[in-house]
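Below you'll find a set of structures to go through.
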Structure I
Amino acid sequence: MDTKKKVTGSSELMDLLNQTLELEYTLIIHYPRIASAILDSEAKQLAQALGTASVAHADTVAHAITKLGGTPHWSFGPFPAERDLKKIFQSQLEKEKLALKLHQQIIGLTTDSSIRSNFIGLAKEEESHVKIAEKIISRLNKLNVQRQLRI
């Protein structure tokens, strides 16, 4: 028997939703610049796909916050201080894993069936994004990429 208290619009749920929104927004505006620095066409396309997905995810999360009576906290992250592409995507891999964890927590807290359904879908996509980030890192490693981003 699940003993977790399930509430819609609780402070804990809103905090998780806004944390998720901020996480999705950390690299959104930087993905085109980062992708443009990748010379491998497959890795570049994968990075662009992650950027596009982040925009869609942020929109879904913002809609859930608004639906539950909250105000979305929009926040773009600064351009990565790290200039090594492999390290940027290693960091992104950790963010994808965190996003998956947050989506799963949100699924467990909401009683709204449409929000739960949306976040089940987002969680599945995050599982895919983990694999995509791993594939980008693998391709960069195979190509022995030493490419640094220029400011």
Structure II
Amino acid sequence: MDIQHLAKASFRLKGKTAAILTDASSFKVEVEKQVKMEITEPGEYEIGGISIIGLLFGSNKVFIFEIDGLRIAYLGEFKDDLSDAQVSGLGNIDILIILEGREKIIEQIDPYFVITQNYQGSLPVEKVEKFSLKKEDILEDQSTKVILLPQK
């Protein structure tokens, strides 16, 4: 799976069978380069081999994507702390996408990778042009790594 940062809250997550385009208010799922679904509300969806779960945490919409065996949580501009119930509702997350990389939220979710625009903290940081990952590349005992992706 490949992730590109297109604009402030906009990312492209490309799997083997489909891609998701994110922005602050909606998600577009593309199958064979055609938009097949636009998602704006919480719920459960499946299209093109991608599973999408939308949750409402207070006034914040949070989405979980399952692409190529990876679980990605998109929190966008989420700024509140998470309750234990909310963390539990997310389940195990491989990749967290959050615009402001707040240490407490990262620690609560404990993903393998965090993709963010801004991070001030103690975790290792790597700047890359494009982020690619396969489920089998994740080491079960690896610690969280922060990935800074420039906008394209």
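Please treat every number below as a calculation from the coordinates, not as lab data. Source: prediction; values computed, not measured. Cβ atoms are built from the backbone, for glycine too; each structure is taken alone.
Here helix-only ellipticity at 222 nm (-39500 (n - 2.57) for each DSSP H run of 4 or more, over all residues; to 500) has been calculated and equals -23500, so which of I, II was it run on?
On the way: I: -23500; II: -2500.
Traced to structure I.
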When FRET efficiency 1/(1 + (r/R0)^6) of positions 18 and 106 (r between Cβ atoms, R0 = 30 Å, to 0.05) is calculated for structures I, II, the one with the largest value is I
Computing FRET efficiency 1/(1 + (r/R0)^6) of positions 10 and 90 (r between Cβ atoms, R0 = 25 Å, to 0.05) for each of I, II, the value 0.70 comes from structure II
One of I, II was used to calculate distance in nm of label points 7 Å out along Cα→Cβ at positions 42 and 66, yielding 1.9; that structure is II
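Given that mean count of other Cβ atoms within 10 Å over residues 58-65, derived from a single structure, equals 17.0, which label among I, II identifies that structure? Intermediate results must be reported in sequence, preceding the final value.
Numbers: I: 20.4; II: 17.0.
Computed on structure II.
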A value of 2.4 was computed for distance in nm of label points 7 Å out along Cα→Cβ at positions 50 and 114; which of I, II is the source structure? II
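I, II: which one has Kirkwood radius over Cα pairs in Å, as calculated, at 15.4?
Values: I: 16.1; II: 15.4.
It traces back to II.
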Figure out for me which of the structures I, II the number 19 belongs to, where relative contact order in percent (Cα under 8 Å, 6 or more apart) was derived from the coordinates. II
